[in-house]
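In the part that follows, the structures are each spelled out as structure tokens.
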Structure 1
């Protein structure tokens, strides 16, 4: 008795012995996606990722405006205290900006009801960056009209703050962890 050659369900010309560990379909090396529990087919991977994207359409709106307002408030507060910092403000800004980003992320997470989706996290991070830009719009407009490059130095601390707060917010919402 001769055995039938097994072929990939997506590429019928490729013989294979590898199976998806979830649905048991035959998959070739090109289709196989490695997971911690074994190889899976693209269909099972796609189906699994849909489970994690739970955000509703209104989460984008509420998340955006919540992050925008909180970012504007935190950037304004940072600008307010930056005049008192001196040399040591460089150390303080790292703590303040990452703390502000984490706080914004946690408040947004509560507002959106812990629903998640990668585009939602990007939208919230963009709102944090936009909030920081809006607070510093007067400096940017002054530069555009006068072309005085010296005024751009006053954007150094707010720029660092907005960058760190934005990346911290995104990383906190998306679950990216460094150092584990």
Structure 2
């Protein structure tokens, strides 16, 4: 019986050694897994920190985007308003030019009718007065097209060019001094 017991004892010792070896392997595996878990935890913490940073950056970008979009809308509205104002002004200028041309034609027709009929009626006198109002007071040939901003007297372009070219910088009507920047084109 001792041999059987010895064999059983050897088998049990053998099993104990195997179990101890297995326990040792499992402890090593557990230590390795704990190290991996520690690394993963630190990696998760790092990613959480980066996520918070990116979230803050994203919020900043959203705010900046909203400001830029608001600025864009303001600029678009300003462009729209200026375009409308420009179109209105251009339309008004065209209307004035058309009205002026119509008045010029009407006056010229009246002057022709009056001169051809030889009558010196009241209408002829009035037409002549209106025509004289449209003619340059300096040369009495061309229609008025430029204004002196200082005194607001109006003359034709050739007369103004002549005044500026020969440095005669005084208004032919009131003799007030003016400069080249004071002469502007007008549309009658």
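When distance in nm of label points 7 Å out along Cα→Cβ at positions 17 and 153 is calculated for each of the structures 1, 2, the largest result comes from 2. Each of structures 1, 2 was scored by mean count of other Cβ atoms within 10 Å over residues 65-72; the highest score is held by 1.
Computing distance in nm of label points 7 Å out along Cα→Cβ at positions 33 and 97 across structures 1, 2 gives 9.0 for structure 2. The value 15.5 for mean count of other Cβ atoms within 10 Å over residues 41-48 was derived from one model only; which of 1, 2 is it? This value belongs to structure 1. Look at Kirkwood radius over Cα pairs in Å for each of 1, 2: the largest one is in 2.
In this comparison of 1, 2, the computed figure -20000 for helix-only ellipticity at 222 nm (-39500 (n - 2.57) for each DSSP H run of 4 or more, over all residues; to 500) is attributed to 1.
For which of 1, 2 does relative contact order in percent (Cα under 8 Å, 6 or more apart), calculated from the coordinates, equal 22? Clearly, the read-out refers to 1.
For which of the structures 1, 2 does the calculation of P(r) over Cα pairs in 10 Å bins from 0, in percent, for residues 81-136 alone return 20, 43, 26, 10, 0? Going label by label, the one that fits is 1.
The numbers here are math on the coordinates, done by the rules we state, and not lab data. Note that the structure is a prediction, hence the values are computed from the model and not measured. Cβ atoms are built from the backbone, for glycine too; each structure is taken alone.
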